[in-house]
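In what follows, structures are represented as structure tokens.
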Structure P
Amino acid sequence: MAVRLPDLETPVLNPIELAEEVMLHREVPFDRPLEDELVAELEGHWCNYRLWLSWEESLGALMLTSSYDIKIPEQHRSLLYPLVAKVNEHVLLGHFDISSVDGSIAYRYGQLLRDAKSLTQGQVEEIIDIAAAECERFYPAFQTVLWGGQNSEEALKLVLFEPAGVA
């Protein structure tokens, strides 16, 4: 399905259609609650991630949210705010946040497409892969602070540790 954006002469494919093709190819269960939305459950190493993609035609933007199945009790959220700030310093694309509504931790990314003639399936696949990789990368840090009693500095060192040499 093609949609027209202001200031463009050629149509841009709805990126949700492309995301659906990615999910079908990868045999990932998903749902399309609306024409411009896709919700999927990605299986990760540490846990499963809820992926939500939304095409905002009026903005010409693809919005992605990937959340952990963790709900932080309000009294414990203050432990994670410093970690989220530090984690975001190491995230090149997108950011993490903690929902003020339910305490869930999510990775968010937005891709503007106003000047693009189209988005490829490969680009949509990369966006999904980046979200999954960032969620995997920082999950142990969030768990270490929340359940392991470590501070944000210690937790961040744990996930940013890069081994040297060959085993």
Structure Q
Amino acid sequence: MRVLGIDPGVAIVGFGVVDFVAQKLTPVQYGCITTEAHTDSALRLQQIYHTTLQLIDRYQPAVMAIEKLFFNRNVTTALSVGQARGVLMLAAMERGLEIAEYTPLQVKQSIAGYGKADKKQVQEMVRMFLRLKEIPKPDDAADALAIAICHSHSATLNSKLNEVRKQ
């Protein structure tokens, strides 16, 4: 299964593509979609949308795992991230991808075994899971890889639970 992990934002969207085959995680690609500050928000959203379609077309994931928006004290930031999530999810739907959503707590629990793990702990676990020499940079890309890994773990668990239910 190929998973596209997404850490949504307007200025920076982290992405990470991983393959999960026979209980083994393999990094395929990771990085960021960036948009210029002081650009019209509609143009920034359009750029995110088109670049996401290009990523999907290039890497052919089966699923997009995206971080759920959580309450943010800065309403303006929360609204703009929500808009970015909308265009990211639209791109996934346009290409027929399954979409899975995870809270930051779920991602941390899945990756580090502790829902309040700090950023460095999560990044180090991402490095270890993917057998990388260094922690992926920038942070947004590492977060996106963590979301993709979280989905891989969750998909395995859900698959096993479904098998048990069928018995």
Structure R
Amino acid sequence: MNILGFLARLCAILAGVLLTVITLMTCVSLIGRNTSGWTLVGDFELTGSVAGAAIALFLPLAQYRRGNIIVDFFTARASKAVNDRLDRLGALLVAAAMSLMAWRTAIGGLNAWSSGAGSMMLGFPEWIVYTGMVPPLVLTAVIALAQSLLGFADEAETA
């Protein structure tokens, strides 16, 4: 699980870098637009594309640290063993969902590549965004599968 944690943190760092870059780009565009009338053409397209990829890049760390929402209303009085089994089942379902999303995202990327789809203003290739989303979705699925099979690490280990 240590290598999965390292990869999850690496994905989150990359997501943070991407979000910082689009924040700076947006600031430059807004300052230019409001002071001199100059703007970055297509900045909103790049912001949307990069934000989508960043969201996918944050998913592995959220799964690794069990940062997803857990509704324990019905299981609050259940034993630790029952809760552990339900958590493992939930992780297995997350693994299945993330696998499905990775597969469909890869198919979408291949379709975007073969059709030459791009953004409206810049013509930025859509397949690049899809390509950036597939590895973190696969990593999230692998982490969730490992958690469903091996259980969850102690909270001190995931920090």
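Each of P, Q, R could give volume of the Cα convex hull per residue in Å³, but the derived value 131 comes from R. Looking across P, Q, R, the calculation of helix-only ellipticity at 222 nm (-39500 (n - 2.57) for each DSSP H run of 4 or more, over all residues; to 500) that yields -17500 traces back to Q.
Just so you know, all these numbers are worked out from the coordinates, no wet-lab data involved. As the structure is a computational prediction, the values presented were derived from the model and not from experiment.
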